[in-house]
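A.B. asks: Structures are listed in the sections that come next.
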Structure I
Amino acid sequence: MTDVTVAHAMGSEPPRAPSGAARLLMPTGGAGLAAHVERLGARPFGSPPLISEIARSGLRGRGGAGFPTAVKLNAVAGRRNPIVVANGTEGEPLSAKDKTLLLRSPHLVLDGLALVAEAVGASVSVVCIDRSATRVASAVEGALAERRAAGSDRVAQEIRLTPTRYVVGEETALIHWLNGGDAKPTTTPPRPFERGMGGRPTVVLNVETLAQVALVARFGAEWFCRAGTPEEPGTVLMTVGGAVSRPGVYEVGLGSPLTTVLGSAGVAETSVAVLLGGYFGTWMPATGMRSRCTTCGSPGRSFWLPPKSPTGNTSSSIRNIGNTGPG
């Protein structure tokens, strides 16, 4: 993958590729740019061959739909003045994966954003974050300031703080808001890759997807595929909450049984249904816990164990969605 890697200074050691499941959540020694570069090395340049490497990796979107990332990039590559949008809005109330990633490793996400912007020939890139996530916004703003001071990126990066709305993260809703409208989905066509932000071709990628891109660019498709399954390679972030002893965000290889994720959170077994995918997800019976983790069909990939009956929690879900209309 010589077209998308970077040479290291003579006498310096190349960065070590993360081993095991801890890739995005690997120890880094801090969230600052210096610690990030020390752990992973300077980022490569995002030339067009990077898209081919992403295609070889089999990376799919980590926002819930599981769409092939390379297909989305090829849809805007070569078009005039495209824009890249990093979607970190995370409107699902029971999900914390994107916020956790942006707090722990903002530069990994911003590396991915820079790489994609260069690979598709973009002149502008935007990071979108829920305005109520003030700690996350502060972390990203600080990271952007570090990168500007260091001259890290060729394509300008800016931050936009979105309203706290359940559907704002849907890509047409996000584009509609960025263009001055309400944060609600719009009819298609045109799709964002045809006419998006400012009427220009736009690709919207989840921040976890961008972090994975940054790792693929450094370590290659073959390394990426060492985790997960042949059908769905790589790792994925999962949020586990509710009646568990160790709530939090966990990283596992795709294809891992849900029991592995719940076991990490201190759940040896459960006799109650689990809310899979957050407020817009579904109740999975205890008998379904042998199912395996996937990128598709689980918005926010959250697992919530209710301390009481699922009926009461379904009611609270409906109230929450009703209170977060477009805006």
Structure II
Amino acid sequence: MTWEYVYTETEVEEDSLHRQVENLVNAKKKTEVDREKLTQDVEKLMYQGEQLVEGRGKDEVKIEKLTEQVEKLLQQGEQLVDDKKKAEINREKMNQQIEKLLEQGKKLVDDKKKADIDVEKMNQQVKKLMEQGDKLVEGKKKAEAYNEKLTQLVKNLTEDKIKAAANTEKLAEQVEELCEGKKWGDKVCLIKSVRSGKYLHLQGGSEVRWNGTNVNASTLCGPILSRFKWKFVSAYGSKIGIQNMKCYKYLNVAGGGLRNGTNVQVHGNSPMDSSTHNLWKITKVKGSVDHFNIRSVHNKRFLNLCDGGLENGTNVHTWEKTTDLNSVWKIIETN
């Protein structure tokens, strides 16, 4: 970096004063020359006066004129004396101004030296600031890279948090299902449709014993018959089998069907017969105390009152979950 010296106002004033001093010196010299010339004229006139005194016979008119000239010259001499005094006074003032200017010049020299020192310091500071600026730029780049990594980490953590929340919710559901499964294990109950008020019932005569017997919903009249009673048998985890107490066979998804409308029947002598066709999960309806969904482990569909029928003998099948009451049941414990 280069620096150009700029003349200050003080330096301009100093140059003007120098010119004034030179003018005064020249005026003084001119005054001294005039005084010397005047002195010569006075001497010449005095000499002429002496000649006139010696020669009184000369024309008095010339004497009178000479006298006037002498008086005039004397006045000029007096004026020169006054001018000399004034010149001496001006010279004294000029000397004082010169001394003052010298002091100002000395101060300017000192200020220039200090300015040079300050410029050097400023150059060093600028160099240091430029180095710091380079470091800041490098630090900014590192900070941006770190911020980018941090943003990605936060994003990953957020995704992990969402996954963990989903897993936690799923685990809570599994725990709830497990608790429900354990709760109903080995209990004999009636299964009542909230929609129709009818009970899950084994269809057929008094001697029904074979696989494939159909299940429907009917009214409970008089003493509770064994065809209305169902025993919840723990299988594993939250999964249970639902055994009819008339034929001792298990509630079953007919033919292992996977679609809506697959019929429900009784089949097998164990919850584990026919793969997962005999396995169910019981979950409480959210916000309810005694309303439940009964879901097939096999086809993930729910025990459902066909078309929401209200008549005796309405068929029961499996259906995907809906917002109506066709898949909602009450489970009532009995002897």
Structure III
Amino acid sequence: MVHIATLFMFAAGLFGAPAVFDQVSADVHKRIAAHVQSNEAEFIAVRRDIHRHPELSGSEVRTAGLVAERLKVLGLTVRTSVGGHGVVGVLTGGRPGPLVAYRADMDAVTSIQPDPAAFKSEVPGVRHICGHDVHVAIGLGLASALASVRRDLPGRVMFIFQPSEERASGARAMLDDGLFKDATPVAVFGLHASPLEVGRITSKAGQMMFANAIAPGVTNDAALYKSAIRDLMAVVGNDAFTELNAPPAGFSEDFGDYQKRTSGVFFFLGLSNTARGIRALPHSADFNVDEESISFGIRAMAAVVVGRLQRAPAITSEVRAPLSETR
């Protein structure tokens, strides 16, 4: 995340009644939850591997390789070296439907402060203190979870693993390199680590993050936001969602570059656990995370992605040749 502030300002509140799933949708989410629970240790292990091997913006070679290999094992169509070290994986469901995208950023930042994690960074002067290791683990976990129910999903899901978010250049680079050359998704979702408590998630309609000199900020589509929050609360519960009161001063992001091309909604995910002394303020010297946030994040993002897939029929302009695989 670009230009981190030291304060979040949130306002708690419900967002109306959650969505009510039909029997098929309820079964899909039940199976997703079971898959996430049974594979939680693997998702945490992936996060710890990436945490021990952080890579700065523009240097995400190892991380991109790990991501590409795991997506291929899951049976996704994979493109590599998109806009630098970007990786794109497309999961095809069992029925016709729209294309929905999910983005996770991969880069780390410089830090000479001691790493509070037991599995410390093995790269001197570089650490994951913005939570992108968690973002990648959630993205891969989401791909795994949705792959486990692919026959019951309509449409396709595009997983975007982005380099160089900290420079606010990775999204533009991937788009300029043909990210959406085969099809433009009807929606794109993403999230970022925040100091909220684990098991909590927040967002808001409209402007969520201000633009700055290098980053476009984030502006959430109001209609997509409304439906996404209903889908989210139906899976994680009303109490897990906190509506963001105002854009936090000092934050920015290049997720907004995707939102210039299609509707999108971004979230802040809680990674802190005050009772355990875990504080997840991005770019802080003592940044640390409660890893229970990984499974929660996967289930939360599955809720909004699957909800959008099931809400819209296939759009003619989206039906194009499959993405070609490059290795």
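A.B. asks: Assuming 28 is relative contact order in percent (Cα under 8 Å, 6 or more apart) as calculated from a single structure, say which of I, II, III it is.
C.D. replies: III
A.B. asks: If you work out FRET efficiency 1/(1 + (r/R0)^6) of positions 37 and 277 (r between Cβ atoms, R0 = 35 Å, to 0.05) for I, II, III, which one comes out largest?
C.D. replies: III
A.B. asks: Suppose Rg and Dmax of the Cα atoms in Å works out to 65.6, 200; of I, II, III, which structure was it derived from?
C.D. replies: II
We did not get these values from a lab; they are worked out from the coordinates using the rules stated. Given the structure is predicted, the values throughout are model-derived calculations rather than measurements. Cβ atoms are built from the backbone, for glycine too; each structure is taken alone.
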